[in-house]
Structure 1
Amino acid sequence: MITSIVESIHAVPAAEWEHLARPAGLYLSHQWLAGEEEDPTATCAYALVRDRKGNLLAAAPLYLVRDEPNDYYQPGTVLPSHLRPRVIAGARRGYHNTPLTAPGLATGQRDACLILLRDAARHFAKGHHTTHWWPYLTTRATTQLAHFYTERPVYLEDDALIPLPGAGIDDYIASLPSQRRVGIRRERRNFAAAGLDVRHQTLADCFQDAGVLLAGHQQDHGHDRDGIDAMTGLLKRQAAAMGSEARVVAAYDRQRMIGVCLYYHYGTTTWIRAVAIDRQHPAPHLYFNLMYYLPVEDAYAHGATSLHAGMTTIEAKRRRGAAVSSLYALVDQ
């Protein structure tokens, strides 16, 4: 096997990268990573493992972080005090991470690839006088990688994935316990009775209005660095990178956006990226419809079989059918 490091995702053909990334998720997709290269807060590189014929067997993005605006990706916030890596291996955003390996590899070949990815990340970090870590690894990825690190995995958060059986939202609702079915039908009915204007758009169509709502949501949760200009700039970059893949469902009261959900269809999953509502303009069950039911309808329309609902408010997600698993960090010494 041959290991190399390239400086841009554009050095790897999209189809070749996607063969590895498609089963892993949105935040390791070629298109998403291309957008992340525009983020000025980190320098990126990509570790590649190929066989002697040149076939891509494994890969991982690497980020030397200079300024981390997200508290949840700051080592000082989520790791023990003696661990302060500055290089992130794998996905830097989205709270969903795994090393990329080609489908169908035998266990021994996969493990050899993982060791080479670890060594490449270690070499890259050493060149910058630091160490590396893998934040928000899935449980499966943690199990596969942990053998090759001396530090024990650090539990970070729980992650929720909602299965979408059948062919439409009625099938999803029917799959839930009877009490939840009654509650969800009531939440959908009351929201519809409010008469709001529900619009499905691309992010490019509404990133400024969405930026205002999402900046307010972040500041309500103590993230003071995410002001309107910063959030609008971030959404504008995402809209440019992801194009029509960046989907928005928003609720309007006349011409005022009062709630928004940003999501992506990728692989067989619909990925919820962000949800925010205007607390000064309440509407019945606005949040639940934006977070779950409206994206679920669109997920079925696009053939998705699950909704990635992510971290936090885990019990609310369990009540809506989510399967919950743990996310971990692995840190190199």
Structure 2
Amino acid sequence: MTPARLRPLPLGVGLVLLLVTLVAGLVVGAADLPVSGVLRELLDRLPFVDLDSGLSVIERNVLFELRLPRVLMAALVGGLLAMAGAGYQGVFRNPLADPYLLGAAAGAGVGATLVIVMMPGDPVYAVPVAAFAGAIGGVLMAYALGSMATGGAATLVLAGVAVSSFLAAVQTFLQQAKAEELQRIYSWILGGVGSADWRQLGMVAPYALVSSVVLLLHGRLLDVLSVGDEEAESLGVPAPRVRLVVIVAASLATACAVAMSGLIGFVGIVVPHAVRRLAGGSYRVVLPLSLLGGAAFLGVADLVARSVVAPGELPLGVVTAFVGGPFFVAVLRATRGEVGP
């Protein structure tokens, strides 16, 4: 697999794309902000820097209380989903493996739905917490079910499908029992980062950091696993342990993303495949570039979501589905006969 190491050029391109996307997300919106003013205001917040941005108090509030948390959340969610997708694809040796593979999305949906239908008012912060707990619970159920039979990764995938189906049925029952809350439930399911704030970012940051570091550190080991478990064992790599650690880290990353943004599909398939096409198949390259590419991809999707029908806003999951649906079909056609776990 080439390149075996992450080279400066693709890393630099990824960083530039991400920075451009972040700046665009800060200046574009219902209230357009000047690029020079935004950049000067951001630089003014650095130590020992004193610049006059020319922004009014209202524009500063829009920048730091609305725009900046939103673009950072979109970048964080996109990077986590893309890197989790790359990790799952490496573990299962399946190019169609998805971050929602092991019941994380279905569990998050049940957790969020429970809070929405059972708590009065607008439980802004309770929904992400419940979604996170539900996502972790869904993954643990899949692990427990998968460990009851032999078969390795294939059994775990089937267990995830079974758990997802069961939890989806539970969520449907809850929705029907509280039909008046359907609009709020579906608005969460369709995904978005419009309600992001600094408190939510602080809640998810530690889990996101741990899962990202673990996945990045396992890039070389995933390259070894790609030759097969027996060959990996002969090279001194404990394949079962590596697989378990990567799955747990990818599931934690998925749970973080889903808890903050709802269900946003296709990021974990589109971005890793694009990275492989452009920079090679080594996971030492795919994982870090998927982190950057996913962050930029969802940042662009969020720009589209809040610009196409302005002053309204499209659900972010709808935008990614418009891109991811055709892309998924193309990947499926290109990988026929190679999608077995």
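Observations on the model:
- Entry that produces 0.40 once FRET efficiency 1/(1 + (r/R0)^6) of positions 84 and 276 (r between Cβ atoms, R0 = 30 Å, to 0.05) is calculated, selected from 1, 2: 1
- Source structure of the calculated read-out (relative contact order in percent (Cα under 8 Å, 6 or more apart), 31) within 1, 2: 2.
- Winner on mean count of other Cβ atoms within 10 Å over residues 20-27 once structures 1, 2 are ranked, highest first: 1
- Structure from which 25.5 was derived, mean count of other Cβ atoms within 10 Å over residues 268-275, options 1, 2: 2
- helix-only ellipticity at 222 nm (-39500 (n - 2.57) for each DSSP H run of 4 or more, over all residues; to 500) from the coordinates reads -23500; which among 1, 2: 2
Values quoted throughout were computed directly from the atomic coordinates according to the rules given, and no laboratory measurement underlies them. For clarity, every value in this text was computed on a predicted model and none was experimentally measured. Cβ atoms are built from the backbone, for glycine too; each structure is taken alone.
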